[in-house]
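Quick note: the coordinates plus some simple rules give every number you see, no bench work behind them. Computed from a predicted model, the values in this text were never measured in an experiment. Cβ atoms are built from the backbone, for glycine too; each structure is taken alone.
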Structure I
Amino acid sequence: MTRAIDTDDAIEVYVEPSDHIPDGASLRYRAAGPARTVAAVRYESDDGDQGVWDVDSPGSDAPVRAVQVHDSSSGVSWLVWGGSGGLRLRLRGGAGVVVHEPFVLLADVADLF
């Protein structure tokens, strides 16, 4: 069961190390608003592939969620996270381009779909 996230709740993201995310991840942010479920994001990969990416959480029934969080470097950002397997992003129209990330930080709510 997923509980509602309230403003000022701590968001803890834990991603287990895997072939796709060898170092895993463990981080904590403070929510600046309510969370929402997302199915796609506007994103640019480290390889420069950009556009709208469908996003899921491999190996998990956990929904992919986004919440505005307090971020010391930019004030507030949108944290996108899934289950313990992190995120799998598939570029729409990208001929099979797939990227795995432990989480994604985005600047604008307009980048969430």
Structure II
Amino acid sequence: MRLYEAMKELEDEGVFAPQSAFWCCMSCGNAAVPKDKEECLFFHDQDAESAFMSRSVHLAWTGRGQHFVDTLKKHGCEVVWNGSESQKIEVLLTEDEATAVAAIRWDDQDYG
């Protein structure tokens, strides 16, 4: 899937970018980002739950927002972001992608 390919590329660059819903909510997700990671890009369980109905996922992030957007676009993702550090990066999903995002939950992963 395009989203996961982009996040894998960012993870290979040293960004904390798990390719699944990371923790249950924004607060828990932010608290669980490894301390040695200065940059992160992730979505949490609540984002994954709404992805199926909204056909989009909102990515929390710290670091180089424009670089994250450029990488997502390079992998064919349609991105909505106004450039603000206070706004999540929204990725529009196909029906199959939304189903995949909704199906992988944080409690199925080994992130915490």
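Structure data summary
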{"item": "Ranking I, II by distance in nm of label points 7 Å out along Cα→Cβ at positions 21 and 69, the structure that comes out highest", "result": "II"}
{"item": "Identity of the structure behind 30 (criterion: relative contact order in percent (Cα under 8 Å, 6 or more apart), calculated), options I, II", "result": "II"}
{"item": "At a computed 13.4, 40 (Rg and Dmax of the Cα atoms in Å), which of I, II", "result": "I"}
{"item": "For helix-only ellipticity at 222 nm (-39500 (n - 2.57) for each DSSP H run of 4 or more, over all residues; to 500) computed as -12000, the structure of I, II it came from", "result": "II"}
